[in-house]
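As structure tokens, here come the structures.
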Structure P
Amino acid sequence: MRRRVAVTGMGVVCPLGGTVENVWKRAMAGHSAISALTLRNAATGTTLTVPAASVSDVALETLPKTEIALSDKFGRLALIAAADAVAHAGLSFSSEDRSRIGVSSGTCMGGITEMEVGFDTIYLRRRPKVHPFTVLRTMYNSPSALVALAYNLEGPTLAYSTTCSSSSVAIGEATRQIRHGYADVMIAGGTETLLTYSAVNCWYAAQLLAPLHDDPSQSCRPFDATRNGTVLGEGAAYFVLEEWDRAKARGASIIAELSGYACTADSLHITQPSIDGQARSMQAALSDAGLPPQAIGYINAHGTATRLNDTVESRAIRQVFGVHADSLAVSSSKSMLGHMVGAAGAIGLMMCVQSIRTKQVPPTANLNHSDPDCDLDYVPNVGREFHGAQGAMCNAFGFGGTAASLVVTPCP
């Protein structure tokens, strides 16, 4: 028999704030954390100014010096968000079987900040070698390893990199670890800190980024007729997932059930999405949850504010949900947070959990011009109360074709 998976804790560090409550409050009001960011090429002195949503380094000062020394910024944000999730769940590891507790983390570009420092050290400053901790700081499994070490956990310690769907896959695969009995508790989520000159230059060169708007906070406009590209963001979001009966037995406060997950391949093109590809992910997640489309009231869309993706996702939602699509509330958190890439699915899932907890739906900011090709209820500009079906879905679709959808439902 498949075991049920409870969500008992959440933690976040993102451009809108460092607590779930603060992030949710600002998101519901449609606050955008996007501003102008100027990055400098150390070799040439040239600069690149783009709209972006960054996380202050101030929060990182709370970490022990050893953890700061061992980690790149993406690992440090993971440590903070995971610690908040553990505290929220009320977990005390002193009496736990640590071999039954694991970590699952997603990221797209890993320790790119430290990698850039390493290249500068060797090729610009012409030093004979990089910092001795460079491997530890840049490896993609660093966040999972750091969190496991922080709590002396001995269960599955996993890392996933599927571009924009990385954290959704990490959370979904953690769910399967619990369902099938390989673990009883998983700390799962994603982290991304790619606001460096080299990383941003990659996205800029690919012509994916929105130009800087006269009001930088309005640069990202998902589903709007005037949308013209995505905006990058950074941050981390983590969850404590537990086997349902175990969580109940220890008296945990169960805040939602992670009831559905699917991971599929959209193999028609390495960057361009297809309606059928995205629809397969959503339909499979509903089937995994054992739910009809009518059970979903809110979708946190991938919604990147690129011309093709927003239209394709809108049509894929219609294909899966049929006439019920007109009853859905759909919004994109990227309008306020930017595209957190490897952490995008995790922050989207946090919005879904908060939605079913509060019976509210967050908005799509900067949505002022209706696009006839995007014809769903995108909750323009300000969040609102919602009294329809309370199940929620989070979509994350990545370059390379890995599509992932997660379904959360309220506690019965």
Structure Q
Amino acid sequence: MKIAMIGTGYVGLVAGTCLANIGDSVTCVDIDEDKIKALNQGECPIFEPELPELMASVVKSGHLTFSTDLPAAVRGADVVFLAVCTPQRDDGAADLSQVVKATEQIAPHLGPETVVALKSTSPAHTVAMIERIIKKTTDRFGGVVYTPEFLREGSAVYDFQYPERVVVGTNEETASDVMFELLSPFLRHKYDYLRMTPESAAMVKYASNAMLATKISFINEIANICERVGANIDDVKEGMCKDKRIGSAFLDPGVGYGGSCFPKDVVALAYEAFCLNLDPKILNAVNSVNENQKNRTAAKLTTHFKGCYDDKVVAIWGLAFKPNTDDIREAPALTLIDTLLDLGVTIRVHDPEATDNVRKLYGDVLKYGDQYEILRGADVLVINTEWDDYQYPDFRLMKESMKDPVIFDGRNLFLDPWGFDYHSIGRPTKYKEG
């Protein structure tokens, strides 16, 4: 099939590359000329395992191209994907302005059988809105579907190629058939293709992310109680997860969730419920618990330093909101950095991939260095991201480098680091001479 992918962000680039890899002819379109030029030169703008190599392969084969010429990409396309951003507005709602603009731009160039497929996370009414906009220009097109993505940053290529389910929301039988033909090479079983109404598809996306966010906030709240009563969250989690009804996924305590999906999707769903005169108590609580969790490390540091931050140096390992990505959107590390900067603390940071993105935000206000260099003379090490690089460090070198052997581990990477004043999440604080 001939595919036009409008948007070369995280979703558009991964989806376009994977579709090209099965032989479809894909053109990824973006208005950013510099970005398109870089993509045509083989530069991948995001860090995502396997993506640069796969992208280079399908570009070389001719199945994937990049362009700023939207009309040329849309004309003759079997499917036009909308993969533009739907960021959070100040009131919490999803901002659909880019969806509206992209729809207006593609409408004059749609063919009578072209299917428009929305991938951007959007409220239940969005497909109907897109249909209304297109019909102002033409009544001859193949229909609109909503097919949400369920890609995890760090494993997005695998997730697209081996999906647990493919959700397609449409009221058009023909459009559903086109999407099944396009996406069936990725399906292990026909029943993994779930056709439903656009409204239901939108709720699947929002409800899935809200459920996962709920599990994270729940286990963090339990971990905070464990700290107060002297329980160990590791034991509590093990005891819980032996119950098959509960399972173990997304029940690792930490410094809170971040990224481009969970924070905005929970708030957007709560906003939509509010607009329908409903009171989304659980959704509001999930968001509130998470915001509090992102601030707990700073509160613990204040207790540790007895409220005095004069001449203190804090080293931070991990800036991305999760490992295997350079994405710092809503990352808990940024919340901590902002708080410490307001207190006049000297901050040194390290991350295997996200340092450049943080440097763009903070410039020379922060000190940058390698994993062990930033520990020299530090009063405290804070761990925010569970990168593999941090799992088995050189504790002897760490202790020799730091002014005080103190670790605040926001991801519970270690069990009992010898010789450190060690603070983790939901576990008793440990200190051993060594």
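Numbers for the structure displayed
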{"item": "Which of P, Q yields 24 [relative contact order in percent (Cα under 8 Å, 6 or more apart), calculated]", "result": "P"}
{"item": "Kirkwood radius over Cα pairs in Å from the coordinates reads 20.9; which among P, Q", "result": "P"}
{"item": "Of the structures P, Q, the one that 1.7 was derived from, the read-out being distance in nm of label points 7 Å out along Cα→Cβ at positions 131 and 203", "result": "Q"}
{"item": "Structure responsible for 1.00, with FRET efficiency 1/(1 + (r/R0)^6) of positions 123 and 171 (r between Cβ atoms, R0 = 35 Å, to 0.05) calculated and labels P, Q on offer", "result": "Q"}
{"item": "Computed 0.25 for FRET efficiency 1/(1 + (r/R0)^6) of positions 19 and 219 (r between Cβ atoms, R0 = 30 Å, to 0.05) - originating structure among P, Q", "result": "Q"}
{"item": "At a computed -9500 (helix-only ellipticity at 222 nm (-39500 (n - 2.57) for each DSSP H run of 4 or more, over all residues; to 500)), which of P, Q", "result": "P"}
{"item": "Among P, Q, structure where Kirkwood radius over Cα pairs in Å, for residues 3-162 alone as derived comes to 17.8", "result": "P"}
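Just so you know, all these numbers are worked out from the coordinates, no wet-lab data involved. Predicted model, so just to flag it, every value in this text is computed and none were measured. Cβ atoms are built from the backbone, for glycine too; each structure is taken alone.
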